[in-house]
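Structures incoming, each one as structure tokens.
Read-outs throughout are calculated quantities, based only on the coordinates presented, and are distinct from any laboratory measurement. Nothing here was measured: the structure is a model prediction, and the numbers come from that model.
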Structure 1
Amino acid sequence: MARKPKPPILNLTPEQEREANHKIKVFMEDRFELKLGSFEVAEILELFTTEVAPHYYNRAIFDTQTLLKERFESIESDLWSLEKSS
């Protein structure tokens, strides 16, 4: 039974996709001496966008949440310091 492919976590513009495919193709040739066709390179890019990118995306969201929490706590502290006592 074939598995339904996951939707990509990110969508690249056609230009970004061409550039990514080119970079993958050059990397595989330079690093591993593998000459891949456009279909194989597109499959690798799809693997990264559906299976690997979500981990980086989720980490970026977590890091942003942490940064914002620290920032808001700092702002809250600054506001409390401005409070006038009666």
Structure 2
Amino acid sequence: MSSIKVFKKDINNSIGHFIEKVYAWELDHPDTALKSTDKLIDKAITLFDDMIDKIHQIRRKRGKEDFKSLKDKLDKAIDALQKELDKLG
């Protein structure tokens, strides 16, 4: 990981991109109830908050080797959210 600042931008961009996909799905399915997509957006925001908290915890411990596992966790979480979105329709 080149820097914490870049990693935070990656987190923001990944989650922001997913939320944009959710909004696009909502536009394509105007007759669908939005409760399920609202839950996905809430999960994405919670994921963002959790990732930022973990970055701060790692920085306090000065454990840069933990960032790779954190990046893997982000990728897996985004994939899981995407699968949930795909199940909606």
Structure 3
Amino acid sequence: MTKTDLVNFIAEETGLTKADSSRVLEAMVKGVITGLKEGDKVTLTGFCTFTAKDKPEKEGRNPRTGEKVVIPARRAVTIKAGSKLKEALN
């Protein structure tokens, strides 16, 4: 499912226009990003939980040359599925 498909689905389910549905989706994504940037865990109860984790600098290898490279520290997002999502898929 693409973003366009999701916007169309939201429009059909809610009766909103596609433009309004797109704004709703953009606002939700912006809210999740803002929450993660502030260091918060973002929980959509029953659906999923987004968490930002700090990953330390580490040493890796270039798979082509075997040369050692330093992978810089970064923040990564983890997503854990909620109970309702798990039940819906099984």
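What the table shows:
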item	result
Among 1, 2, 3, which structure scores highest (criterion: relative contact order in percent (Cα under 8 Å, 6 or more apart))	2
Origin of the derived value -13500 (helix-only ellipticity at 222 nm (-39500 (n - 2.57) for each DSSP H run of 4 or more, over all residues; to 500); candidates 1, 2, 3)	3
Which of 1, 2, 3 leads on Rg/Rh (Cα atoms, Kirkwood Rh), largest value	1
